[in-house]
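Input: structures, listed below.
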Structure 1
């Protein structure tokens, strides 16, 4: 038990400090976990394969494929430039509108992919206007993380939770989205306050954004139209999945197949745009947590939580929100989520009603990722892109805005979680 725990904690430290790329760290950790498990007799290659959640991997792969097909068409850039023109160079309106577009896209697509596409356009618009892009970039990531928590496919932790707890797209809309909408509005208002000095400055070239032509950004309207139709059909099927008896992973992979047949793209180019490193990172983490579970380490955590649950289930959920949020800010919300899912499943097996805990985990992981620059993958991407600008985003700059945003969202989640606890307990 102890050696499995040590391996997992060491890999988390490596991921946190970024001594080596996190995917490589996860692969090495998975290999070590399996090797040590075989030697110590608590793990095997067969158990490692069983530990991988292929529903999560399939859902991510399907949605990534659709994004990879849509990305080169210029559709996302078209949306961002259109929003930039609508703002008429007003920094406050620009932040609100770009943040809203990014959030909506993040609810339907992976938030990492969304910020990868939207952030460069935000940088372009900011530079044309002659304004600091720091408020735009940080806000895009924070609002994307917050809003993405509201849907099954909006944030990687939600994909993991949905698969483990058999929660559908509609379950997230009914249980998570109302809380997320309130939290998102609070975070948006807070960001407007925290960036008030930067946003008050009138851009030097306020009229220049009007010269941008959104139509010129749309390189392949025909392909964009086809993929958007498929994506819309995918969302409809997510709504109907319980009625049809289909899994989320099947819907996503089937949609990717339909899009391939309709668009007939260059397969090699599409595959190059899929984030295979993210998928491999997930698989490696599943293998590591599988070893942690097989060693019995998670049983100890479950026992402690079971004692707390017998005292006050509402308090346990609130503690869960804040502990997960803090851990997600320190490390990354993906490994924390993967590590805690087996604990909740063990509590469920012991007869405890764990339905509320799944939502506590979703809120903690989704909102906690805002706290630090390494709290979520979207944060890291935005910080990396900011290095192209005159004002690269540092950890201190991020924490001054991200930490208050995390605390505010978690306070909202706590209040609404307590109020809705009877509803979540059904």
Structure 2
């Protein structure tokens, strides 16, 4: 029997925390109790905790396997895809694994195109698909974070998590990537891996060349923010001793994006998120074949070399003007994602009341990499919701309705 409780899983602090707490607040407004926090502890407690609805952040093979586990232990499973923001419509279905499509009770699509793609790829799951938007989109549109440093700066967000993986092992990085996506070992996958590695190597070389040009030809501060899966030491070593280059790790990316003179990246979801925020964004993409998998070139000004990038940057610094993107970013993403998601989850739950029955929770040991991805203090969680917040584990919180609610 289901309890009136929801579980919202998180993997990356900068991407997941605020949006999950916004959904949790919307559920708590309806009288429900919500567990929000790092996914590893939530997954490990699926058997012991009260049965409720579990919202998964993506629909790949790894998450799909956990969906099966959640469902087998009596939970309702809601699938979403936080990582499809930057995907091209013709690639939406590839990001959802058959295991996830089969295991979920409901599939929360980003937009109409996403919903249509999932329905076409998985006709048996078509009845499960609901367009709910994405809570992060609404957060990004509304954000007004304080400036992280007073000086003007150009932000370089790198995303070379295979060729510059934290382990230092490209093959390990590739295996993790393929394993999480549930990719089969075949010629198509091998070609995709070669294409991605080639893209990262070329994009990294062009990124380094652009940073060197910025050092030589501008007075701007240069902030490099490596992807959490990357070795930040590579960037620190490359530009060691240059006082204008700052390598920033572990902080919230949104203040850096919001106040940058320009954000430069290479086919990253960050570029789409930055465009939603209204930032000036440059997508440095030296291999169009990889970019065709994504919608980034439609949302961001895109060039294929450091030389072309330098011309645009020089013009920006001289005039303050920036060219428009190919497509209006507002047309790609619906609004009110948190409310729609909360409403969809509540459809599966009994009427709000204080959950009854034994609530057991077992603390697990996390790896350093997991802690780096998602570590949140009680104060940080409380700052993002007006509802009662109780810490129940390392980076796991119970969000309870305010007084007067169930």
Structure 3
């Protein structure tokens, strides 16, 4: 069976992390989401993967290549205009002449999800939609099921009739393309896959796979943080780099090739340290820390339960907790991140200009790529700084700032 992955979207709710790279290339435990998907498909026996690209497509092609590194054949399809998910799937019409797996490029899942999907499909000519039961289905496509078939799809209802949501992983027969051709343009000017699937459901041609496997949708920066928190629990420690005398390592700690942990540093696992990182001397890494690659955490700096992306530096006398730091950032000496409200309520942060509840009691900041802070900068809870922002020495920063802002 062939597989296709939808990876053309802009990922605007994940801003500013997607300003410089496509959402499917954001790392979870040091590896892009898209590559995790490809490895899982290969493990399940699939050898041909078609990827739909659009936003910053060159970055995906450069990262994934032709698939030789993963033992699969990769084909790319370019979506010039992004006119909805149904339109995106229609781009595969010429190459999918048999049943095929289709998935969103921004979801994490385990092999059990796909195994269940294949089991429901076996010997049946209908399409299959994967569903997941979650506590708060608001904001998702909510699904009503009867006798193993989807009967009704509610798009982001205020009062969800069920807790089952569309997980964005399907098996489609070639018949899907004829249904897409009949799909009308929605009020927001897109061809919605939910409209297509509702037509199939109305004809009794849409089966439900209610999965019991691990599944997670990554829509916001704090979702990315949560994904790392979950995946890192299964980390197996391994030291491939250099650890000097006088370093204290406790629990499961992975140290990548070319990385160096200098004397006096204290590391409490689970902690993931990618390749070519430099830690210490006298640095403190606490549980849940993920340093993707070529990251520096220097003298008297402390990082806790955070994702620090490629090339960023937290060089001296800094504290970063429960945060997501983009690529090539530099925190001036004495930069401190607040990660807990004094009133104990959940932290709020902005998505597309609107502040929302992150669902987290502890949440620090999100920094886009190439952010630089002056010495003794204080960053308040829920602060988001766009790509290339700069703070003055001693700045006290709260709220959301557009890319390139200079903050005094």
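All of the numbers you see were taken from the coordinates with simple rules; none came from a lab. Predicted, not measured: the structure shown is a model, and the values here were computed from it. Cβ atoms are built from the backbone, for glycine too; each structure is taken alone.
Given a computed value of -12000 for helix-only ellipticity at 222 nm (-39500 (n - 2.57) for each DSSP H run of 4 or more, over all residues; to 500), which structure among 1, 2, 3 does it belong to? Please list the in-between numbers first.
Values: 1: -26000; 2: -12000; 3: -4500.
Source structure for this number: 2.
As an exercise: distance in nm of label points 7 Å out along Cα→Cβ at positions 6 and 278, calculated from one structure in 1, 2, 3, equals 2.8. Which structure is it? Mind dumping the intermediate values first?
Details: 1: 3.5; 2: 2.8; 3: 4.5.
The value was obtained from structure 2.
Have a look at 1, 2, 3 and say which one yields 16.2 for mean projected area of the Cα convex hull in nm², for residues 142-317 alone, as calculated.
Values: 1: 16.2; 2: 10.2; 3: 14.1.
The read-out was computed on structure 1.
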